[in-house]
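Please find the structures below.
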Structure I
Amino acid sequence: MNASLCTTFFLQMASPDELKPKPLPDTLTIIECEEPQYQLNRFLYELIGNSWEWGDLNSWTDDQWRALVESGDHRTWVAYYRGSIAGYYELHRPDGANAEIRYFGLTPNVIGKGFGGPLLSHAIESAWSWPGTQRVWVHTCTLDHPSALSNYLARGLKVYREEHSPT
């Protein structure tokens, strides 16, 4: 029996001038979580990730969540639509220069409303506005939403590496 392959795409942007932004609609509000709450990040990870079988952090302890979310090299934003959570993203920059869009996604109820491009634009703009950022990067794979890769490419990110692994 042949195992199907998962392709992971690593994308990057080397300059804020490469961003092709999609404007934020009036119906979407994005707020940074300036007071870190690791419980919120865990909730968002599950809320968004369950649809895409994210599981790499399922075994994390409270201490691991707290260490990441409360570190100075991690930031979180939450998007709201009509008073409800519509999505979120996390930025992680442990080396002070390379900002990773660590997690990014929309809640199932807003997929198809055109919020992916504006939220990603906001994430990239936030990464570039973080003093010291020299590069923004992200990875996605063929198990993510079918429009994920095209959204990243449409915003100006470029693939710099691909990896193939069995699913």
Structure II
Amino acid sequence: MNTPYVTIRPAVIEDLDAICDVHARARATYYEGHLSAEAYSGPDELERQRVGTREAITSRERTVLCAVRGDHVVGFAVLGARFEGDKLFHFHIDPEVWRTGTGTALHRACVAVWQAARLTTARLEVFAPNARARAFYVSQGWQEGTRKGDHVAMLLPVQAAVTA
């Protein structure tokens, strides 16, 4: 899936460093002022995220997609598409390319994965104070649900793919 400026493709293990960099920059934008820096960017947390991302890329149970501009990873998503109501685990865009269509293109690719798996519902949890992300998800058709601690659960009704 492509837009004039971004290509969406499956992640490979060689993308790990770039994905981790995007993840760290994106998380800092919405956790700063809400959590201690150690909690979202301390060495133990960064290593935990790296290990989890490596496992997701090599897993058969997860799909990891990258948004690429030129030869730079500028976004990524980690999602499940094995069972009804599977989850969007991570969805991060480099803050330097916000509002360029990158997030929308990546989200469309996630929906295509769920459609191919014939899912009718996907779910996610978003950090409640992250109003920007919540507004983005609502604009993509997600419905806000219950609050779970400092996160809000959201559901996406996945429409069947239109065939020509």
Structure III
Amino acid sequence: MITTERLRLRPLTDADTAWWVNLHADEEVSRFVGSYTPEQAAARLAAIQRQWEQRGHGLCAVELRGTGEAIGRCGLNWWEEFGETEVGWTLARAHWGHGYATEAARAVLEWGFGTLRLQQITAMIHHGNTASTTVARRLGFTRLREDTVLGRPCTVYALARDGFPPR
């Protein structure tokens, strides 16, 4: 579990299936990350749990410390096809604009570079997702390359361990 001043991040499990479907049901939220049926969500969460078991990291539910309300997801995702570990974040629309994505991602980066000793972490951001691009730049990420992720073009940003925290 990772905690910040306002947030608690805990590994996602299959018990989060209905919540995951609901989070991604909002068209504005799913615009860049897609929506899920209950079956797709269960399969994705099973893959996340396997990643936790095999790699010692994965995606987390982001909860408000004060209330325990789950407001989004953030964590590390290993992409076998790229040989890269990515930090990703998705928040419920009601919680946009409060700095939660930056706070959660910064904590995940500290954990990834510190505890896990990763040398580089990427952020794969679909074209047009200006809010996530802003978060990535705020955290010190710089453009690495253009690529295709899940069949859609994206810009891959990277942050090296020796470049974090941003100066």
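As an exercise: distance in nm of label points 7 Å out along Cα→Cβ at positions 121 and 145, calculated from one structure in I, II, III, equals 1.5. Which structure is it? Structure of origin is I.
Here distance in nm of label points 7 Å out along Cα→Cβ at positions 9 and 129 was derived from just one of the structures I, II, III, and that gives 2.7; the source is I.
A short reminder: the numbers here are calculations on the coordinates, not readings from a lab. This structure is a prediction, so every number in the text was calculated from the model and none was measured. Cβ atoms are built from the backbone, for glycine too; each structure is taken alone.
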